[in-house]
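> Quick heads-up: structures coming right below.
What follows draws every value from the coordinates through simple rules; no lab data is involved. These numbers come from a predicted model, not from an experiment. Cβ atoms are built from the backbone, for glycine too; each structure is taken alone.
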Structure I
Amino acid sequence: MVFWKKWLLKWKKTQNAEQSEPEEEQAEDVVLHRDDVDLHDRSQRKRYVKSCLEQMRDCEEEIRALTREYSRVTSHLTDMEEIEALPDPEREVIRSAAEKIAVYEQQQSEYLERKSRMTDSEFQKVERIETEVEEGIEKITSAEEYQEKIRQDLNRLAGERHAYQYRRHELERTAANMRGMMIICSFAFVTCMILLFLLRVLLEMNIQIGCLLAVAATVIAVFFIYMKYTESVRELHRVEKTVNRLILLQNRVKIRYVNNTNLLDYLYIKYQVASAGELMTLWNNYQEEKEERQKFRELHADLDYCQKELLKLLRRYHVQDPDIWLHQTQALLAHGEMVEIRHGLIIRRQKLRKQMEYNENLAESAKTEIKSLAEEFPIYRDEILDMVEQYEKSGNV
């Protein structure tokens with residue numbers, strides 16, 4: 001119980017922090033609602049608990065993927081710290097090697113300048129992430145296509161929900177109208193019988209046929225009104241169940257939309273592009289440019305030698321990923337460049353941490369919701385705990 005109290009306090013702090021964010025970010029938050037869920041209905045209750053468990057599963061899968069990327073970014077930042085912590089003599093050796101590389105790279109740029117299909121900064125940007133570009137194109141393309149599908153699903157679900165809500169209002173009006181018509185028929189029948197009785201008493205008329213007709217007409221009218229009312233009530237019950245199901249689906253799709261939007265934002269920052277098409281254009285230009293430069297590679301044997309020397313130096317000083325420094329030697333020469341790259345990595349890591357925290361909060365909110373259900377409805381506690389145990393055994397959560 002103490003654990004849950006601590007967790008609940010942490011979750012409330014997270015909610016307060018989220019409320020201080022801009023409105024456009026709050027608009028993407030997804031909160032579990034059970035206002036329209038009949039928790040005493042076994043099918044709705046199981047569907048709601050399953051939705052919470054699936055939310056936990058989706059969030060934990062997302063966290064695992066984000067953690068791997070977070071480790072890679074952290075490793076690069078650690079390499080920067082290792083280099084900057086070196087004594088001056090060692091750093092001077094690295095700087096000397098980097099200066100030679102910079103000189104040869106400048107000569108290479110001048111030679112290819114008139115044939116260049118892209119700027120040096122664009123080339124170096126793509127070269128720096130060369131091993132990840134094709135994967136990046138695939139990821140961004142997939143994410144953009146998935147984003148469009150999610151947006152279409154959200155629009156479709158919203159349209160269906162509005163349609164069913166409109167139908168519900170119609171059925172409620174129909175039921176109310178039938179009740180009113182029942183009252184009117186009853187009043188008309190009573191009035192008719194009173195009139196017939198007055199005719200019988202005052203004018204001594206034979207009212208037997210009139211009574212039979214009045215009774216028959218009233219019975220027929222009441223029968224059709226009752227059938228219409230019953231049909232409306234049954235359909236209203238079905239519509240309410242459908243609305244509840246659509247709300248649960250909307251919550252799941254909104255969570256996926258937020259995660260996919262965050263993923264796209266991160267990929268755009270990582271690859272410094274605005275779309276998959278832009279990255280594809282850069283990649284195609286880079287491949288053509290690289291092919292042209294490869295033809296003149298023999299002119300730059302010294303550059304290759306210096307790069308190998310720099311790699312040896314970096315490995316000697318326990319840099320975990322020395323190859324990447326071949327494409328950002330300016331960072332070894334200019335502190336400002338090093339700061340800029342570090343800033344970019346920190347932004348990426350902050351973005352990853354924010355995504356991880358978002359998914360952790362969602363998973364924890366789902367966990368709290370399940371616990372809250374078990375506490376608020378002790379009669380269903382065993383059933384809820386059994387569902388949680390089954391999901392845990394199956395590895396879904």
Structure II
Amino acid sequence: MILYIVMTALTIALSCLVVSPPMKIRYQLTRQQAFNFLCLTAIFLVLAGVSALRLEVGNDYGKYVDIFHEIHGGTDEAYVVTEAGFNFVVDAVYTLSGFENYLLVFAVFGAATAFVFLKAMYDQSEDFKISFAMFMLLGLYFRTFTTVRYYFVLALTLYSLCYVQKKEFGKFLLLILFAAFFHKSVLVVLLLYPLAHMRWNKWLVGAGSLLAAAVFVFQKQILQFALVLYPTFKDTVYLSQDIGLKANASGILRCLFVFLVAFLCRKESLGDGMPMAQNRFYLKLSVFGFLLYTCGSFLPLVSRIAYYVVTPQILLVPGLIAGIKDGRKKRLVCALTFAFCILYFIYFLKTASGSGIRVLPYKTWIFNEKEWINGSDFF
């Protein structure tokens with residue numbers, strides 16, 4: 001826990017030195033851009049390093065080691081449930097290493113995930129330091145230690161938002177299709193993101209409200225239909241865990257907080273104009289997230305879908321705050337945001353050792369000679 005607190009404080013301090021977006025001069029690297037690069041590199045090395053050095057940290061660490069073995073084994077008996085792109089990377093790493101080097105696989109995905117998240121926040125956020133502080137304090141970085149392929153894809157979807165904003169839907173489609181080769185659940189954003197980008201009239205809002213109410217009323221029937229689509233959930237613990245309003249309380253609370261910030265900033269940050277349209281787009285995604293956490297709370301692992309629409313909150317909140325002209329009000333909203341994130345971080349650390357996450361206690365292979373000499377000796 002101390003390691004997580006120290007690295008969070010260190011990286012947030014480094015992020016405060018980054019000016020985003022910096023002034024750009026064509027064909028010339030400015031001093032601020034160079035300094036930004038140094039700070040971002042330092043942050044990346046910390047994030048990627050802590051991720052790469054972990055051992056048995058993450059709820060499904062051992063399960064992934066089994067999956068890696070099945071991918072590389074290539075036997076007819078082994079049914080590999082993961083997607084083709086993920087399988088290709090794992091097999092390539094194992095082949096180039098000459099043995100089942102699962103430590104290197106985790107390091108590769110940890111580094112790739114950290115890089116894409118940092119790139120997305122630096123390029124798209126109105127205030128990088130606020131986005132990064134939320135990324136750390138809301139536990140998003142530490143959750144990347146679990147379900148490694150999912151969080152790599154989540155980082156790609158966050159980056160894909162820039163293409164939606166520019167209406168470059170061809171590039172958006174290609175990036176999402178690429179991401180689907182690592183986790184097919186990402187295909188849901190092909191519906192949700194364009195829908196949030198549309199202008200909502202009263203008829204669309206009314207139809208959406210009726211649909212949400214119907215989902216909430218016909219829970220049993222919809223769950224049975226979902227199990228037909230995803231039969232692997234039948235007779236598993238997923239039907240009794242991570243289901244219900246209580247299990248999704250933290251996600252609901254995050255959405256309610258974002259709605260509060262949006263209400264406080266509604267006049268300055270949700271009107272007409274490009275930055276405000278961007279804020280409205282992110283806010284609509286949070287509405288989807290709130291509906292998933294509430295009306296869809298009976299579905300197993302609904303948070304897997306919700307994270308695709310609530311993660312952009314780390315871009316939304318800085319955008320809302322950036323529109324505030326009153327200095328006193330801006331400081332007040334910033335303080336409110338920071339206080340909420342600190343409290344959430346404390347809650348996250350208290351629950352981080354639970355069976356659903358298990359990113360605490362942190363262990364490393366550095367002091368385990370057996371692991372770094374021969375990664376295939378995990379069992």
Structure III
Amino acid sequence: MNRPTHGGNLAWAAALAGCSPSFILDFSASINPLGPPKSAIAAIEAQLKNLVAYPNPNYQRLREALNQLHPDLTPDWILPGNGSAELLTWAGRELSQLQETSLVTPAFSDYRRALKAFDANVSEYPLLNPETGRWADNQLPDSLLSYGRSAVLPYRASNRGLLLNNPHNPTGQLFERETILPLLEQFALVVVDEAFMDFLPPEQQQSLISVVQEYENLVILRSLTKFYSLPGLRLGYCIAHPARLRRWQQWRDPWSVNTLAEAAAIAVVQDTEFQQKTWNWLTVARSHLFEGLASMPGLQPNISAANFLLVQSEQSSSQLQEKLLKHSQILIRDCLSFPELGDRFFRVAVRTQSDNQRLLEGLAAIL
């Protein structure tokens with residue numbers, strides 16, 4: 001079985017560990033361990049009787065529910081999708097029509113998939129300084145910012161695009177809103193993937209949603225599956241100018257969001273108790289896991305604003321991954337799919353306190 005390029009491949013991990021997938025403790029996929037919320041399960045069960053009917057292709061009820069999260073918008077600024085991955089595909093199609101797309105690296109592998117599908121011309125801007133070997137400490141690459149300062153064309157006349165995520169995957173860095181805003185004036189299309197933004201309490205978020213109505217060239221992608229632990233349902237949404245979203249609607253297959261996913265989404269966006277519980281858990285659990293990893297010889301975790309930690313390792317990360325699976329049936333995410341990171345980095349999700357302790361003990365046993 002080929003090595004996976006994404007986290008969460010329990011079948012591959014179980015084959016290597018020699019056990020059933022149900023025995024694998026998965027730190028490779030950055031999913032909220034507190035979910036799915038009870039509100040989602042109840043909504044799914046209530047909608048089972050409606051599986052005999054097609055979903056509403058316009059998803060008006062779902063758009064109105066998502067609109068409650070972003071009350072300054074109207075529902076026509078919101079487009080639900082079959083995971084944010086589906087919406088990324090249409091963003092990739094738009095970016096490919098430009099002369100060049102700037103990509104901050106290391107980058108989530110699905111970005112390259114979406115851009116390659118439409119033969120986009122990509123230029124890369126690394127976060128890792130090749131001279132110092134250090135990250136840019138929550139700052140976008142100087143080379144990208146320098147381009148923004150030196151560009152003479154406003155975005156309406158530009159023929160370049162920009163794709164980035166905030167918080168950044170896989171480093172967990174959070175870019176300040178004010179750092180990104182000037183770039184909106186210089187790129188014809190700016191796509192910001194905020195898949196992990198909702199893991200930050202509202203007062204700490206650096207989202208650009210509040211300015212989307214000012215910039216018709218801004219597209220924001222959001223995921224509902226990570227925060228609410230619903231990756232099997234495949235659900236995300238996009239916020240952008242209604243004219244752009246109408247165009248995307250014409251490109252894609254009808255009924256891309258299924259009835260159960262729609263019901264779960266409508267329920268969870270109103271579940272403020274689960275949201276607060278998640279914010280309270282993450283702050284404590286992430287700090288404990290960071291300190292535990294930092295205390296181990298040969299490991300250097302990166303400070304993160306998200307629900308995962310990127311860890312630099314003196315040992316081969318793929319060998320650590322294999323040892324952990326065979327010794328403790330624990331799966332971590334190697335970073336071989338990120339060309340800039342290679343075999344000296346791995347990524348781990350932040351899980352419950354007991355799970356995190358089991359990871360630390362497993363690593364201590366093999367380091």
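> If Cα Rg over 2.2 N^0.38 Å, for residues 66-257 alone comes out at 2.51 when worked out from the coordinates, which of I, II, III was used? Walk me through the intermediate numbers first.
Working: I: 2.51; II: 1.19; III: 0.97.
Clearly, the read-out refers to I.
> To test your reading of the models, identify which of I, II, III gives -30000 for helix-only ellipticity at 222 nm (-39500 (n - 2.57) for each DSSP H run of 4 or more, over all residues; to 500) when calculated. Don't skip to the answer; put the middle values down first.
Working: I: -30000; II: -21500; III: -11000.
Considering all the candidates, the number was obtained from I.
> Suppose mean count of other Cβ atoms within 10 Å over residues 186-193 works out to 13.8; of I, II, III, which structure was it derived from?
Values: I: 13.8; II: 17.9; III: 24.8.
Attributed to the structure labelled I.
> Supply the structure label, taken from I, II, III, corresponding to Kirkwood radius over Cα pairs in Å with the calculated value 27.7.
Clearly, the read-out refers to I.
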